[in-house]
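K.L.:
Next up, some structures in structure tokens.
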Structure I
Amino acid sequence: MSTQAPDTIMTFLPMAKEVPEGAGEFQIPSSDQPFVQGAVSTPVGSVPQVATELTAEDKHGHYLVRWNIGRDHFTVEPGLYAVGSPDADSTVFVGANYKMSFDLLRQTLTGRNGWLLILDTKGINVWCAAGKGTFGTEEMLDRIKASRLDKIVTHHSLIVPQLGAPGLAAHEVRKYSGFKVIYGPILLKDLPEFLDNGLQATPAMRSKTFPLQERIVLIPVEIMQGLKQGIPLILFFLLIAGVAGRGSFFRDALVHGLPPGIAVLVGIFSGTVLTPLFLPWLPGRAFSCKGAVAGLALFIPLFAVGTVFFRGYNLLEQISWLLLTLAVSSWLGMAFTGASTFTSLNGVKKEMLRAMPLQFFSLVAGIISWGIALRMH
């Protein structure tokens, strides 16, 4: 559902940026989304009312995206929604249109009345969207205007997730829209207590840790991402070994293509599983370093035990396997920088600039040395 009003053009975007086409046009999310259970009447029209109890379908969707299945399409329409039976004095909560974030927010607000102002973060959670710029000042201003929020509520306050702060200029939001940004607690589970305490956060609510349980939750999606990148490389080794060998295709593919393929799998496992599990104890501050150490720690015993199976392979081949494992493990281990509290955004950028050339060199050197060794047989 989308309608337009005469005053649809937003002319107040800050920082001298060009106003995007369609910015500020009056929009209300459609009511045919599965989590919508009714509507709340407002001065600008009916706003979709969402259920706060998650269905089996919602939970199934959460499970699938944990494994990176349907992740790119797990979104809700941006715009204004109602929780409970809000009125003009009810609190406005800002969130992202990544459906898991949206679901957890509405579930947390069970038994309460409020408005949900959902930004178009392109299906990215608040923390990552703040770093990427989609949970930002311009989008916030656009969504406030498009929802005609100033005509729906009499107050001028927004409860914004603290993890969204890096993407926002709160003073500009207030300057150009009149709405004051109030940062809520870091964790959603603390939101009810925050509201009951008069919007006052305790020191614990402002502190973010990265415990084992949270690290484990990230493993499935990282494994799938790692396999997505690693399987083509494994197939490459099998194909080249089969074609370049002097014997039968399948024999040479298994004999000379399988070991580097195993090395890639070792890198995937160490980068996506061992690195998050043992993150606090792995040496080095850089995640790329932690990933490389995890890869080395798994490679040495695994290939040492498997020496009996790798008789006849020369030293150059074995070095190539190690280089491949280190490159893959370091690369995938570095992916956790965006999920942790260990590194700032600037720190992530600096690490990537330093680590990526080394990772690329290790990968290319591993492939070249493997190719040379292959020709020596």
Structure II
Amino acid sequence: MPNLLSQLDTLISMPSVSSAHSNLDMSNKEVIYFLAEAFESMGFSCEIITCNNKSKFNLIATLGSGPGGLVLAGHTDTVPFDQELWSVDPFQLTEKDGKIFGLGITDMKGFFPIAMEAIKPISEADFVEPLIILATADEETSMQGARTLAELGRPKARSAIIGEPTGLRPVKAHKGIMMDSIRLFGESGHSSDPSLGKNALDAMHQVISQLIDYRDQLKDRYSSELFTIPYPTLNLGSIHGGDNPNRICGNCALEFDVRLTPGMHIDTVRAEIRDKVRSVTEPLKIQFEMAEIFSGVPAFFTQENSALLKAAEELTGHSGISVAFGTEGPFLQQLGMDTIIMGPGNIDQAHQPDEYMSLDMINPSIDVLTRLIIKHCIR
């Protein structure tokens, strides 16, 4: 445990925020090189792969060789944060009340030291199939790390576990997700005479009304009892517009996400939203621009009769569940791997001030991962 906490403290101290806003976005290089050194010291061969964004990196660390094998995968980036809302230093591991706190500690830097501890007791065993550690970039924004690997067709393995925080419950399905922005371009002018301009904020009010109506339509059109929230969601997350109360608002920007249920297609949703926006802007003679913040991932399902899911269910005592958040699962499935989502921590603590993981999650997670490695790589 002391060594695990020391490793985790080091990882937490390395900022690796990914954001769609360039002023907040950071490289994950320091984290990747630290992990590469740590896994090399354990006997892994490591390869660092540069993503299309030259400041973003993936790591493929391999112990053993041959076909088949098991991938333990996680992302190295975190979401942005507001330090004023934290009661502890987000870049230093803090232990109190049976919990450990820090930015990314549960989502999901904490997975890597736990995986290391799971490997240590069996690192000298005869691996008949390889164990692969996969550390990726930009999961919280573009998923460019996973996309790059899918394009390269690597790594190849029989099975994969993505260690997102699921309370150590195996996840068999999750919703898809997309994130977009809408920008309206009106004309500014003196607020005393509305005819002197075209108010982009007024127009955005109408666009928002259209999106709220569309959200209700999606709820009526799609449903899946796999999920606790069985319908698609559309969240209006951010809005910015104008520059002064006595000027007609010349431009306004809205950012939103959509969580997709099975049967929904990302391109169709985008086209329908674009038509909704156009129905507002054309009569007002206002220009608009719709851009992808995150191009999206589809809904995820484990493969039928998944051997990995069955093994995880038996070891944890939990049946496979469905969740509303998205992961890199679809990209690993593209590589032909039997994939599940399962890791320590709870998603309710992710993306929050004072993010934490309960200490009592650590040893059970180590035990389950060790047993799964033995089953798939050592036997």
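K.L.:
Can you rank I, II by Cα Rg over 2.2 N^0.38 Å, for residues 99-154 alone and just name the one with the largest value?
P.N.:
Of structures I, II, the maximum of Cα Rg over 2.2 N^0.38 Å, for residues 99-154 alone occurs in II.
K.L.:
On to the next question. A value of -15000 was derived for helix-only ellipticity at 222 nm (-39500 (n - 2.57) for each DSSP H run of 4 or more, over all residues; to 500); which structure in I, II was it taken from?
P.N.:
I
K.L.:
Let me ask you something else. Which of I, II yields 11 for relative contact order in percent (Cα under 8 Å, 6 or more apart), as computed?
P.N.:
Only structure I yields this read-out.
K.L.:
Comparing Rg/Rh (Cα atoms, Kirkwood Rh) across I, II, which structure shows the greatest value?
P.N.:
I
K.L.:
When mean count of other Cβ atoms within 10 Å over residues 131-138 is compared over structures I, II, which one is greatest?
P.N.:
Once mean count of other Cβ atoms within 10 Å over residues 131-138 is tallied for I, II, the winner is II.
K.L.:
Tell me which of I, II gives 1.3 when you compute distance in nm of label points 7 Å out along Cα→Cβ at positions 75 and 235.
P.N.:
II
No lab work stands behind these numbers, since they all come straight from the coordinates. Computed from a predicted structure; not experimentally measured. Cβ atoms are built from the backbone, for glycine too; each structure is taken alone.
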